[in-house]
Structure 1
Amino acid sequence: MQTFTELSSLRKGLATWRERGATIAFVPTMGNLHAGHFSLIARARQLADHVVASVFVNPTQFGPNEDFDQYPRTPDEDAAGLAKAGCDALWLPSVDEMYPFGIEATVKVAVPGVTRLLDGAHRPGHFDGVATVVSRLFNQVQPDVAVFGRKDYQQLAVIRYMVTDMAFPVEIVGAPTFRADDGLALSSRNQYLDAAQRAKAPALYATLQTLARDVQDGRDIASAQAAGIAHLRSLGFEPDYLAVHDRTLGSANSNTDELVVLVAARLGKTRLIDNLEFSRFASSQNLQ
């Protein structure tokens, strides 16, 4: 696996693949990689001739009271894991390489609408930072296809909107959420949980499953949401939101079939997110 830290070298290296007519799949990450990230690499390998991953902890998507300085950085372990997973190139830029005029003077990308609810409401400016860095990464790597995990459901929706509106020639593929055996969605932030919190954390996904089954059984959405929030609080979670939407993140009503329930909740100091797509009129046995 080749590792690039300068944009000029990255572009030169990728140009040799393109000259041979090879296609490129891209997996952007913030590092501290785990099995969920490596499953994205595996999916990307199915979609293109070569796979590029990036590791960049993006300062513009962290709020003033969030964990940018404490966010775990493990570049050597990340590189070894990516090479083992079959990644062909690692893009490992510095902050100065990504934002050559400095963060305050950088050109920013803001996506309207879908960024104003859920995490966008609780983390103002977060998705502007995501859109800004992803648009730069797409320009730098110029992939044919990019793979993102569906655990970050709203982020995926933001990126799809941006790609469509700005006519990026990139196919966006959402890969299934990778879970531990007990159902907890894998996340770099899970390591912040102590043993007792880790044992309790799978209740987050179980609550989504219960809510989905209740809606499938005819319970109205508002009542199911309220019950889910109360249940999480009884277990010691502090929910930011637990909400059912249609799968474009628009409002859902009693006739909406294709739904997604999304949650963000703190367990101690750790903020966890998750989601579950389901069909209102399908059997509850289909929920996994």
Structure 2
Amino acid sequence: MTPITEVEGRRLALSNLQKVLYPATGFTKGEVLHYYATVADALLPHLRDRPLSFLRYPDGPDGQLFFAKNVPPGTPDWVTTAEVPRAEGPARMVLVQDLASLMWAANLVTEFHTPQWVIQAQDPQEADRIVFDLDPGPPATVVDCCEVALWLRERLAADGIDAYAKTSGAKGLHLLAAVRGASSEQVTEYAKRLAVEAERAMPRLALHRMTRSLRPGKVFVDWSQNAARKTTATPYTLRARPEPTVSAPVTWEEVEECGTAERLAFRAEDVMDRVRHDGDLLAPLFDAEVAGAVP
């Protein structure tokens, strides 16, 4: 029998809690739900009002993975949804606004992916964040990403934009900053300019072009995820990897001192401890006074 749990007055059927989703560590679905409940206070602000894209892996990362943006079949009527305009026509998407809807979505076994804009703006062309996805092409690692990240941090600061870092939860690093007064298109153009500058400044390390044959040994500075239709792994989301790794916020001191890839690899239990000790390292992104103007 599927156990019924009440969360904030909502009744949830949480299924297959003993199912092992990460065979390398024995991490179960019940532990996935426990992780999300533990970090909810830090995670929810990064999900709230952002149309959610699901990368589902109900049988673990070695099973079938499928990406969905539309409201999943069987979504409870109390889960908030919103109509989102798209080039191919409007779509109705989920908004995870509270703990109950977070636990419902987590029960589907999903990575959380969100855009760099919020639905309350009523215009998905208006961005409130800029993101750089630093993706290392082997033999490059996250250590090389850190070098590029530090350059981008200083470059953004020169334009009055304060950047914050998180791991991708896979092999790379993400830079995030709060912005204001610019469309997604303008932010994308600005991000591309900085990626081009990074390649010119570090030609042996950084790459702004998407050509895969150019990536080995370099860090691809992916600027394209700022487009209104694109999404990025949400801070604190678990990833569909062999181990329950997390897209975890990190300090700039950790970035500066990163000498091995293992230094910036965080699993669910690590992140729960970090949140208990440090809270949300990305909390400044919600401070309106921190948001920078895109040149």
Structure 3
Amino acid sequence: MSLVMISTMVLCFALTISVAVSIGLASILGIQASNANMLISVKEMFASINKFPLAAIPFFILAGNLMETGGISRRLVEFAKSIVGGVQGGLPMTCVLTCMIFAAVSGSSVATTFAIGAILIPALIKHGYPTSYAAALQATSAELGVIIPPSIPMILYGVSAEVSIGELFIAGFGPGLLISFALMLFVWAYCKWKGWGKNDGEGRMPFGKATLQAGWALLMPVIILGGIYGGVFTPTEASAVAVFYALIVGIVIYREIKPKDLFAILRKSAISSAVIMFIIANAGLFA
């Protein structure tokens, strides 16, 4: 049975079939090869996603999309640029720093890519950076969402391994900062070597003004991470708090989210969440 499952999965990967479908198809063929009851597949898939901590995933994804539409991500970019934008290679460094801050709220690399990449990739290209470099930088920086809490992959690992998600978050904070600063140092040295980014400081907002403008956005990771580390709420509860805070800031304070935008935000979040849950369900069946 194991040989059938692994062979089928590898073949599907080679045919560029999606990961979730490949795993699910391999599992079903494995069940058929072992002459087991097909009802097992339904039971195991449901059991894999019927776990309370997994409720944090759609909430964190929704919070990230609300931040993108509500102007929070744009203000975070201006804040990061006010700190590191004045040096050569400051714009790519801004990308890394903004992704680090955004990941500390959304926990999702996908949400970080959409929210920050939509702003910074065109800006990088406009300032003379190669398109391939801008795309690679954004993809790399967005992956900070894997290690910096509240990380969705950490939630998945905690549920699967039955370990404390809060302790995983605490353990990921230091390495996440270390990776972020190492990336910024590398980006600065690489741009110096290539001679890129000598005019990155153009249009840079003063630090005080940028901090004041991004005050509500910067308060968000403090509330979320402070609440988790302080034991005020669990990671799952923190995800709901993140949604509520992003909604209030986007609608009441920044006033950039309109009632007509909510359906598109919810639809986008539901699709992203469904993809992740489908992968988890099929992975549980495969296991």
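Computed from the coordinates by the stated procedures, all read-outs in this text should not be read as laboratory data. Computed from a predicted model, the values in this text were never measured in an experiment. Cβ atoms are built from the backbone, for glycine too; each structure is taken alone.
Here are a few things to note about the model shown:
- With relative contact order in percent (Cα under 8 Å, 6 or more apart) derived as 16, matching label from 1, 2, 3: 1
- Value 3.9, calculated as distance in nm of label points 7 Å out along Cα→Cβ at positions 196 and 220, assigned to which of 1, 2, 3: 1
- Structures 1, 2, 3 were compared on distance in nm of label points 7 Å out along Cα→Cβ at positions 92 and 260, and the highest value belongs to 2.
- helix-only ellipticity at 222 nm (-39500 (n - 2.57) for each DSSP H run of 4 or more, over all residues; to 500) derived as -24500 - corresponding label from 1, 2, 3: 3
- Look at Kirkwood radius over Cα pairs in Å, for residues 148-203 alone for each of 1, 2, 3: the largest one is in 3.
- Origin of the value 10.1, where mean count of other Cβ atoms within 10 Å over residues 100-107 was derived from one of 1, 2, 3: 1
- Distance in nm of label points 7 Å out along Cα→Cβ at positions 60 and 188 from the coordinates reads 3.8; which among 1, 2, 3: 2
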